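Chemist: Structures given as structure tokens follow.
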Structure P
Amino acid sequence: MSIQPRAMNTPHAAPLAVSMGEPAGIGPDLILSLYAERVAHGLPAFVVYGSRALLEERAQRLGLAIEFATVSDLDQGAHDFQEVLPVVDLGAVADTPGQPDSAAARVVIEAIRRATEDVRAGRARALVTAPIHKGVLYGADFAYPGHTEYLAALCAEGDRVPTPVMMLAHENYRVVPLTIHEPLARVPELVTGERIAETVRILARDLSARFGITDPRIAVTGLNPHAGEDGAIGTEERDVISPAIAALREDGLDVTGPLPADTLFHPPHWLAYDAVLAMYHDQALIPIKTIAFESGVNVTLGLPIVRTSPDHGTAFAVAGTGRASVTSMKAAILLAEELS
């Protein structure tokens, strides 16, 4: 299914929740630049969670004439979106582009928490997160490895914490890394049948529930070159990946593999499937970044809410300059609108 922008929200539709991200990064720039051209971009109504003071200063720095409103009623924020940018104001933060400050960590963390809470409560339809800088948050006793793990904890039901799955998407190209930020030397021990089965089940479920794809077709890569060549270049395909795929197929899922990654990601082959499960970070991200470096979107599957984010980091070097590309952030907003 190709995700196409929809018409702009009616005034009474619940807005999207957009967390501001790292204040010293390009998140505020992207949000403000997109809002300034909201009609041209066909954007749905959204509410920003973060620091109104910083957003106002950054808008002045960027030369953007934007009116702001502090809101507690999200419906009112959506209603007034065309006239003013609605902000859930969580406190003042100094505007120092490119210079992260641990003093801002509280606002960053609270923005994610409040936005997630409002989406879970139905006051907002979906969550779009601007990039954060984890090092700054660690200095403020942030107890999670990253953004996604924090979101999973916020979405917990009692003791049950959902398993988040990262998918990178651009139009009909979709890829999921089985392992993410792991040293390459550790990847073989982390490629287990249990992990493959759980990830494929979450992927299949959300492709159906979120993307509207009936009976999704999922390809699985091998770990080794040429998918192991029947054990000649590695045994993980024979001993782990193939049995996991066979069990999934017995359960009625349309899963193919293990397939050699060097040929699977040739675009015509890739598009024969609704998504690809790759074994490790670079095996998944190199192909999607090759075809959609500025327009790819990070979608978190496995959560009870829709969450998207741009497929890039804080880009401190261009923060506050107006040179940051809005393409990925725009795509994240439009995809969140479509999926919700």
Structure Q
Amino acid sequence: MMLSRPLRAAGFAGIAAMALAPCLARAGADDPQALNFGVISTESSINLKAAWEPLLADMAQAVGVKVHGFYASDYAAVIEAMHFNKVQIAHFGNASAIQAVDRADGEIFAQSVAADGNPGYWSLLIVRQDSPIRSLDDLLASPGKYSFGNGDPNSTSGFLIPGYYVWARHDIDPRKHFTRMIIANHETNLLAVVNREVDVATNNTESLARFAARSPDKAKLVRAIWRSPLIPLDPIVWRKDLPAAVKQRVKAFLLSYGVSGPDTEHAKAVLVALRRAPFRASSDDQLLPLRQVALYRDKLKIQDDADLSAEDKAKRTAEIDAKLAALSRALDAAGAKLN
């Protein structure tokens, strides 16, 4: 579906196009007829479209190429769409961005910034206010007692982070620890807790804040029993083979959006709806800490695998240790860029 330009965006789009005239002048036959922008399914597609389509409409006007929103039912669908070049640019979480970079010819070029300026967000485990579960220790000490809403396997805050920091570090298999486990997006899991369909679920501070803005009374029924270390905010990824001139225009638009130009107030309003401050430049380096977490988790699985011989465990563990050492060196090189 082609996204139409809101009338209020006309000023921004027109001036943005003039500012980018040198780039537009070089547009030629190599430019795609349209760009598909993927958005991972953190909540219902109706809510996601309402938040993202104004930005995509402004992007289309500034870049000079039609931009279509791509909203799928799960994270994997957006990754696969990028792999087959059905999506050229996408908003991912860090875990799904790893898959896009490794499997779909993706490359990070920008990063979201929280509305309050935070460089990241936090994964949560949530329960109802009246739940007898008062802390993570209560949950860990109660195998076979509660039901659990887990996140999409490609979700950073809904799956990867709690998978490592809560389950792997405490030697717990959630499939065995809970009476029942469902897998869903953040919004669905949050509502499942509110409606007593599960006892505990994964979520994150951003999803909870959006829910509180829409449904403050329901949000009051929820509390967190665990908060993760800081997670770098969501990256924006493009396919590496996107034409260089188009990349330049897209990046110039996104990094200036809400920062400069005659229609900055309109852009800021769009970002507020996304619960974002202006975007900032980024790179694949922002994935390094998450890659470490994933490797640590894989190492623990290997060590606990009763079907592997001692020799196989030693070999696979050594391979992971070498990768971890390489990631540590890469993190040292990246230095203060990751914060």
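What follows is calculated from the coordinates using simple rules that are stated; it is not laboratory data. Keep in mind that what you see is a predicted model, and the values were worked out from it rather than measured. Cβ atoms are built from the backbone, for glycine too; each structure is taken alone.
Chemist: Thinking only about distance in nm of label points 7 Å out along Cα→Cβ at positions 215 and 247, which of P, Q has the largest value?
Modeler: Largest calculated value belongs to Q.
Chemist: If you don't mind, there's one more thing I want to ask. With FRET efficiency 1/(1 + (r/R0)^6) of positions 151 and 231 (r between Cβ atoms, R0 = 25 Å, to 0.05) as the yardstick, tell me which of P, Q scores highest.
Modeler: When FRET efficiency 1/(1 + (r/R0)^6) of positions 151 and 231 (r between Cβ atoms, R0 = 25 Å, to 0.05) is calculated for P, Q, structure Q comes out on top.
Chemist: One of P, Q was used to calculate helix-only ellipticity at 222 nm (-39500 (n - 2.57) for each DSSP H run of 4 or more, over all residues; to 500), giving -10000; which?
Modeler: P
Chemist: One of P, Q was used to compute Cα Rg over 2.2 N^0.38 Å, for residues 135-182 alone, and the result was 1.41. Which label is that?
Modeler: It was calculated from structure P.
Chemist: From which structure (P, Q) was distance in nm of label points 7 Å out along Cα→Cβ at positions 111 and 295 calculated, if the value obtained is 1.9?
Modeler: The read-out comes from structure Q.
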